[in-house]
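What follows is a set of structures for review.
Throughout, read-outs are computed from the coordinates displayed, never taken from laboratory work. Please read these numbers as outputs of a predicted model, since none were measured by experiment. Cβ atoms are built from the backbone, for glycine too; each structure is taken alone.
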Structure P
Amino acid sequence: MATERRKPDSSERRYTTGNVQVDAQLTALLGGLGDGLDLRLLSELMTSVYRLGKDQATTGDLKILNAALKELRYAFKVFRPYRHMRKVATFGSSRVSRQHPAYGVAKEFGRLMAKAGWMVITGAASGIMKAGHEGAGRDASFGLNIRLPFEQEANPVIATSERLINCKYFFTRKLLFIKESHATALFPGGFGTLDEGFESLTLVQTGKSDPRPIVFVESKGSQFWRPLIRFMEQRLVPEMISPSDRSIYQVTESAEEAARVIERFYSTYHSLRYVRDVLVLRLQRRVPEREVERLPHRFRDLLLGDDFTQREALPEEADEPQLAHLPRLVFRFNRQYYGRLIELIHHLNDLGASAPPVVPPAPPPEAGPVPKSPRR
């Protein structure tokens with residue numbers, strides 16, 4: 001009996017070339033390069049390339065897409081072996097000299113983060129970027145250099161490192177800064193620093209980026225960021241942003257305080273993941289059940305009907321075995337109040353401060369290396 005062919009739905013049809021022969025050639029070309037979702041995504045990428053030709057895309061459009069795709073492919077390859085390590089994106093002016101107070105603060109900040117097991121990503125140039133790399137050291141540094149006609153040569157700490165990535169476009173560079181990091185530190189800087197800072201704020205506020213600590217770092221007595229912070233809190237709140245959005249960022253006055261804020265953000269909270277319409281917060285420490293029962297009274301505005309539940313990993317998380325031992329806080333999140341979600345994370349960190357971290361079980365002797373998930 002002939003096997004019945006299932007008619008593809010509209011979403012599947014949308015990702016074919018429309019040419020049966022070409023689709024078969026793409027399937028054959030990609031055979032063995034992935035499985036499941038990965039293979040489907042690779043097929044969609046190839047289909048998009050074919051459609052660009054069919055659409056008669058201009059040479060200029062093709063140049064942009066080609067350069068961006070090549071930059072991102074190479075950057076993903078460089079970052080991949082280090083995805084299990086937390087990283088802080090550090091921004092600040094390239095024009096700051098060694099004599100500027102912020103230089104020493106940035107250098108000390110880099111040192112403290114590397115000491116805590118973090119890596120430091122900067123724009124790879126001079127000034128604050130060089131200071132952050134000097135503090136962290138070459139082995140704990142990443143550089144995302146932007147190719148400019150002036151003012152942007154890689155600093156000597158990162159210049160010959162395999163972890164230096166040169167970007168043609170600001171948009172690919174900005175994507176990498178956010179995608180590959182877990183915190184944002186903003187030192188005194190100009191338009192570029194402000195751009196990266198507001199990018200971080202916007203992506204966290206809208207839920208387009210996972211929650212992260214964002215710190216404006218002052219050097220003692222400088223007051224560099226205070227006028228901007230006053231403007232945000234006096235002019236933007238409450239008409240332009242929600243009062244809870246102020247929880248997305250913090251202002252610190254020393255390298256020590258900035259490092260402490262960032263490390264504390266992940267003291268109980270580990271990471272998050274959506275499973276269908278459920279938000280799963282992975283925790284480093286269990287929260288007392290009596291405190292979980294009180295959460296709806298304080299964070300009812302985050303919920304869509306259900307309570308908060310502390311439980312083990314969901315079956316759908318089986319593709320991340322290295323995180324299976326972590327307890328979860330599970331709830332249906334309204335995906336609206338991300339500033340309040342940050343406040344919940346701060347609250348969980350306070351609740352778990354006195355609890356011991358959950359230790360992963362030892363792998364059996366015959367087990368191979370633990371796979372590293374691309375998710376954070």
Structure Q
Amino acid sequence: MRIIISAAISLDGYLDNSREGERLILSSPEDWRAVHSLRAECDAILVGAETVRQDNPALVIRDPNLRKKRLAEGRTADIMKVVVSGSGKVDPQSKFFTEGEGQKVVFTTGDVSPRLSEVATVISRPELTSVGIMVELRRMGVRTVMIEGGSKTLSMFLREKDWDEMRLAIAPILVADQRAPRLVADGHYPPMSLVKTEKLGQTSVLHFVNRTQHRVDCNYLSRSVHNSRMCEAVPERYSVGAVLVTRDGREFDGYTGETAPENHAEEEAIAKALAAGADLRGASVYSTIEPCTERRSKPETCSDLILRHGIERAVFTVREPTKLAKCNGIDKLADAGVEVVVIPALTNEVLEINAHILGGV
């Protein structure tokens with residue numbers, strides 16, 4: 001599951017001002033367009049109840065081209081909308097519930113009005129945590145979710161480390177008002193890695209990843225690239241390296257053609273793990289290229305192997321090029337509930353290793 005946190009703040013770290021009835025606009029038009037495009041790629045958007053009460057957002061996809069694209073992909077024109085409310089006191093007549101074609105979901109620990117139950121799916125839990133909420137959303141088929149605040153909700157997800165990426169827009173504005181809402185509440189938060197910056201109009205946008213998991217993933221991907229360099233360059237196959245990591249920390253390496261010419265990298269690593277008696281349920285597999293969904297040499301693809309053995313995470317660097325076969329590992333694995341993570345940092349190395357097929361890329 002991909003969890004994206006999105007927020008816009010002033011230069012001094014405020015989400016809004018404290019003046020009642022006057023909302024502070026922090027995003028430039030260019031930034032808003034980028035945010036709306038990113039929303040349209042997601043399955044769900046999640047906000048806190050205070051955001052619904054104060055801003056009354058509709059959170060719908062209004063761009064006709066984005067709506068058309070979602071419909072062409074077999075999805076609803078609007079994304080699922082999720083609100084987190086400890087008390088359950090949110091107005092069923094707010095735009096959040098009355099606008100848009102997507103499903104509406106309320107997470108709460110309190111009692112809700114019958115009217116709210118008529119317009120939303122209500123999920124009551126003894127305690128509201130980011131992990132618990134994400135477990136429920138995964139069960140509902142959500143693969144990508146955007147977290148948009150407010151401060152309490154952002155703090156919960158950032159503090160509990162249950163997120164992958166953060167998109168932070170910074171406006172050239174100083175609020176200088178201690179009564180205004182800050183980005184996060186007091187507390188201890190995990191470190192982040194800055195991976196990209198961009199300027200959209202007068203808004204600066206910083207892109208971060210969760211360093212805790214990202215650093216681990218990058219290290220294993222680097223090892224996968226090293227493994228791929230041991231492949232013999234053969235015109236009929238890509239040179240791919242892989243690392244399989246079980247839930248209890250056992251590690252198994254593999255590369256294409258390691259023990260047989262027709263064997264793929266993931267297949268080699270899985271075979272070693274099985275031979276060692278390892279339990280693959282809940283494991284992670286790292287490979288330089290997307291796990292295949294079509295192959296001529298064997299009836300079972302690498303994506304099939306991953307699913308059959310209960311591997312829960314698939315991390316890779318580049319999508320499989322279409323020169324040898326058509327591959328759609330991302331969708332096949334994600335549709336089956338596997339967490340798919342794409343980290344393109346090593347793309348140039350992977351393409352260079354496969355120049356015998358791809359040419360000068």
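Calculating mean count of other Cβ atoms within 10 Å over residues 57-64 for structures P, Q picks out Q as the one with the greatest value. If relative contact order in percent (Cα under 8 Å, 6 or more apart) is computed to be 16, which of P, Q is the source? That value comes from structure Q. Here Rg and Dmax of the Cα atoms in Å was derived from just one of the structures P, Q, and that gives 22.5, 70; the source is Q. As an exercise: helix-only ellipticity at 222 nm (-39500 (n - 2.57) for each DSSP H run of 4 or more, over all residues; to 500), calculated from one structure in P, Q, equals -8500. Which structure is it? Derived from the structure labelled Q.
Looking at mean count of other Cβ atoms within 10 Å over residues 193-200 for structures P, Q, the greatest value goes to P. As an exercise: mean count of other Cβ atoms within 10 Å over residues 105-112, calculated from one structure in P, Q, equals 25.2. Which structure is it? Of the options listed, only P reproduces it. Ranked by distance in nm of label points 7 Å out along Cα→Cβ at positions 65 and 225, structures P, Q are led by P, which has the greatest value.
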